[in-house]
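These are the structures in question, set out in turn.
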Structure 1
Amino acid sequence: MVQFHPPLSGFPLACIVLLWFVELYRFFCKPTAHVEWARSLLVVSSLVFTGGAFLSGYQASAPLDEVGGAIQDALGRHHAYGRLLLINSIAMATFFLVAARAIHGKFMVETLYRLTLVIQILLALWIGSLGGALVFDYGLGVTKEGAALRLTVP
């Protein structure tokens, strides 16, 4: 069965890091219509890809119901933080949309948006390290297919 979680899991972090660079650019330079369009696209993409990565995580972990002990604890921690990332991405997109249309209290809503953006970056990095630990420490998602390649040095 095709696993969608490994390729999808990198997209939320990529969107968030690009969004961070766009926000830094907006801070130092005058924003243009193209920059605002890219910013909106990245916020929506971050939300969509976070949702996709979260849902594909359930598909990837479905065959792992019988594992127990430390592996199940690590997998549960990865899922819990993934859920938190999804909730934070919804909050981030909401604050972004409200800040774009706010007349009164715009500074406060923009501050909340930027705070959720920082939290989003930190959560994505932490969840990525938890997912990497699942693969490298516990061997989840790793299968042996065929014979090992033998490299020869001329």
Structure 2
Amino acid sequence: MNMKKVGQEMSVFMGLCMSFVLTAVGLITSGHFTLIDFLLNFVISFLLALILGLAIPVRSIVEVTIRKLGLDHEGFRAKLLDALITSLIYSPIMTFLMVYIAYRTAVAHGARITLGPMLMKAELICLPVAFVLSFILSPIILKFVLKRNGISTDK
């Protein structure tokens, strides 16, 4: 069983889903949603998610934390902790980068805005959305990826 491949596929599919939803949420809440902006921001967000997924050993961090706290890996509290850790690692970094890109673009086009309030609003919206998405989608995507790789999920 090639768990490294499973982890990589999991990272790709989660990055795809999270980037899609968070890009849509970010643009809708900014009040400047256009299809072109959505597609461009989605591609940038997805590429960032892939880079982060390869650079940060999120799964190892989650596994060590769950083990140190003595939680049942399949239990509800472990799944909540998994979603929280994943969200706290990915969401702030990706949100900052995407907001910073939007800020620089807006300022370059003459907008008089400040980064702080723009970033805080985005972080306050995206972090809970990322947590809920991670909590709901992780088990579904994991089951899909395992099945795709011929690994039985039956107990």
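One of 1, 2 was used to compute distance in nm of label points 7 Å out along Cα→Cβ at positions 59 and 123, and the result was 3.0. Which label is that?
Of the structures listed, the value fits 2.
Taking 30 as the value of relative contact order in percent (Cα under 8 Å, 6 or more apart) derived from one of the structures shown (1, 2), identify that structure.
The structure behind it is 2.
Could you figure out which one of 1, 2 the value -29000 for helix-only ellipticity at 222 nm (-39500 (n - 2.57) for each DSSP H run of 4 or more, over all residues; to 500) was computed from? Please report the intermediate quantities before stating the final value.
Numbers: 1: -26000; 2: -29000.
Among 1, 2, the structure yielding -29000 for helix-only ellipticity at 222 nm (-39500 (n - 2.57) for each DSSP H run of 4 or more, over all residues; to 500) is 2.
Of the structures labelled 1, 2, which one yields 2, 9, 16, 19, 15, 11, 9, 7, 6, 4, 2, 1, 0, 0, 0 when P(r) over Cα pairs in 5 Å bins from 0, in percent is computed from its coordinates?
1
Starting from the value 14.4: which structure in 1, 2 was mean count of other Cβ atoms within 10 Å over residues 51-58 calculated from? Could you put the intermediate results ahead of the total?
Values: 1: 17.9; 2: 14.4.
It was calculated from structure 2.
Every read-out reported here was derived from the displayed coordinates using simple, explicitly stated rules and does not represent laboratory data. This one's a predicted model, so the numbers in the text were calculated from it and none came from an experiment. Cβ atoms are built from the backbone, for glycine too; each structure is taken alone.
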